[in-house]
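Each structure below appears as structure tokens.
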Structure I
Amino acid sequence: MRTVRVLLAVTAVGACALAGLPASAAPVTKPAAAPARSAVAADTVVGTYYPLAPERLMDTRSGLGGRTGPLGARTTVELAVAGSGGVPASGAGSVVLNVTVTGPTASSYLTLYPAGQTRPTASSVNFGAGWLGSNNVTVKLAPNGRVAIYQHAGSAHVVVDVVGFYASSDTVRGSHGRGGQYQRVTPTRLVDTRRERGPIEGNTRINRWVDFGPVSPHVTALVLNITAVRPQRSGFLSAWAGDGPVPTSSTVNYGAGTVVPNLAYVRTAICHDCGPWYGVPIFAVHSLRTTDIVVDLVGVIDDGSLPGGLRFTPLAPTRIVDSRIDVGTSGALGANATRRITAPATVATGATHVLATNVTAVAPTADTVVTVWPADAGVARPTASNLNPAAGQTVSNAVLAGIGPTDAFAAHNLAGSTHLVTDVVGTFHLPSGAAPADPLRVLATGGY
């Protein structure tokens, strides 16, 4: 039996014409070949991802989710997730949440983990007093479909939005169909308003389409690192498919003058008036306040039919790096320093290609940029960043860390020095019998 190995490539990125508006590019009229399919396909949907329209599950300011009022020091609350927000009552093993903290009275952290289990020595969101921000959190569900949320010091309001789930059994196939697989990409900047048009005005949106060639209709979600750059006032960004009104949920929450990134799984729609004959995925980003926006593509979720797709296995949060105590690496990273970090065998095997992690920069001595990418894989450090902490700020961001053939990743710090902490919440691997495909590669990008 022969296994097909395919290179998936982005051929263009540009502004999107929606709702029948004229497209900026002439449509392709000559049919292209249908996308190649893997010669070996997994029959099960276990480990596949199901994107959802963002929906709010908890807001302690209003009492949504069962808790009214901020979470105090050393407080743990449980949130029912299965059966809410589009997550099925059974068959979901883990969920992808956007967790927002507002009004904290002290430097602290949140830890999300399966309800009923012992709280791990890991963190999901790290923040300082007065901080406003969000973090993408993938968390394993308890057998009763609930997650626990622990708040460590002071008090803070917590807001939780669900954006998708991973299947743990085939029971979801009957109600939700086939889930999607994670496709690796060469990290690529899709939007940078600083170099394009300048800040977008408050209460406005940008619409974008991304052309992956004839495989484009098989893209169901984009994994993006979305950054608000020095907004004029406190507010938030919302990212969604762009095929309807702005959702009530938020993706990136920011304070005035800050640089705030957040990883986002963004469900896409298909635009048939954006140029190519086959239709291309679209997404939109709305900002409440005037701000610059940077959007980096870090991954793609397909519809389960493309070769080389990866499946997800959730883990209880596991700390693999803490440079403060010489776990994983020793000492703070200096200016323009790169560390090679090997994932322990407890979380990575030869079949693991990507780690789902939470990376925290601890009290950097200068405004800096932290970037993570596969080690020993012949891959240059990407221009896209994962964290943009300010001097003295302890902040975290979800990172899908690709690992090279030696189960290692590289971490680079741009300026000053900073300690790093990394917690693993799951792994991505090829289904049994499947062959890898080259990462998606962006060939060209377009403007507005």
Structure II
Amino acid sequence: MDVESGGQTDVGRVRALNEDFWLQDPAIGLYVVCDGMGGHACGDEASKLAAETIHNYLGHSERRALIQADPSGESSIQAITGLVRSSVEEACRVVHDRGLSEADHRGMGTTCTMMQMLDGKAVMAHVGDSRLYMVRDGELHQLSDDHSFLAEAVRFGLITEEQAAKSEHSNVITRAVGPHATVLVDTLVFDVLPGDTFLLCSDGLHHYFGDEEELSGILSDDDTQAIANRLVSLAVERGGEDNITALVVRAPEEETDAPRVSQVHADFAALRHIELFNELTMPELVRVCAAMKTISVEPGQIVVAQAATTESLYVIVEGELAVELGSEQVAELSSGDHFGEMALLTERPRSASVRALAGCRLLELERDKFYSLVQQDPIIGIKFLWKLAQTLSLRLDNALHTKPLAHVDTLDAGLYPSPFEPRRSDPGPAAND
């Protein structure tokens, strides 16, 4: 992919040493930002060593051959994601070994946020509180989750964002590359669409950009190098209390693979309108998309058979299907509808058959993929089960009452409002795998 990119870093106004390090290699589609742990031994060496280790690992000829292969197949993208994760794990081992070899290097460590661009896709690997943002169609989305004490406390509802902003523990991170021999690495696979703009940055930059509209507006400018320069300059002007790094990457506007782009838009349009998923944030929706696979169904084909035991939830992207009890059609389903969600939770036989009335394209979430998803991100599981419980409650009430409660105001129907913060804006046809 012929991307544009530009990077800039600055020591800031307070620190004497710049412990940030950024690296880009457009020839192989690799972009990395590392932030050495301030106050720890040799943070500047740790960040540089981690980034260069990742570059060397992924630049190896045999690994490059795999990464540059067609990433469209599930096995291929899993293999590439494994290599990206392994590159950060290798960086952790190398930095840790360096810390053990010299007394004044003991405890050295760094954050790491990296993006490996592929053909129409990208893989993120992330450790610490540096960040990866994406701007698509003028909307800003944070794709990485901060591994910090405060961010995780907010995420799990222990404190509010207002309390976190006033806390003295803002610099406490819960994961880093190097202090220990191994580290848990977050990975995320997502589609890259024409004009998508990405920002990899250290906390010394994102600390000064709480206004999402401002950051989105700056990232929508034309020149990626000018964007990086401006972001760093603004962070310095606003205090520059830490080292500051910005690396801006933009996908080309030209796109020859129109069917792929249309499919990405359609998949996300279907998912974001499903009640079971409407509590999910942008990164959470991306993870759900990555766990799903696309299946095509011919007219007349039975997707699930009554009394059969199957293990998948289905989302209709295109087409129409009939729900049948015996020989009787009892309902029709169309784009944006879903069926089979109880198969994720029970092994009971299907209560009805679902048959395609026309050619259809579906997204399928298998039970083992669902389990893996919620094990990696329990918040997704909690949100999904919350909405499923409310949906089943309404179905039961509708079965027991003559007046359909689904058409009554939620609070009047006796359901509690969501405990989760709503999405600040509709994510639109964002990312998917």
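Each value in this text was obtained by applying a stated rule to the coordinates, not by laboratory testing. Predicted model only: the values in this text are computed from it and were never measured. Cβ atoms are built from the backbone, for glycine too; each structure is taken alone.
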Can you say which of I, II returns 20.1 when mean projected area of the Cα convex hull in nm² is computed?
I
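Upon calculation of helix-only ellipticity at 222 nm (-39500 (n - 2.57) for each DSSP H run of 4 or more, over all residues; to 500) from the atomic coordinates, which of the structures I, II produces -11000? If you can, show how the numbers build up before the last one.
Numbers: I: -500; II: -11000.
The value was obtained from structure II.
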Identity of the structure behind 16 (criterion: relative contact order in percent (Cα under 8 Å, 6 or more apart), calculated), options I, II:
II
Work out the source of 20.3 here, i.e. which of I, II gives that when Kirkwood radius over Cα pairs in Å, for residues 105-368 alone is computed.
I
Give the label, chosen from I, II, of the structure having the highest value of FRET efficiency 1/(1 + (r/R0)^6) of positions 265 and 337 (r between Cβ atoms, R0 = 30 Å, to 0.05).
II
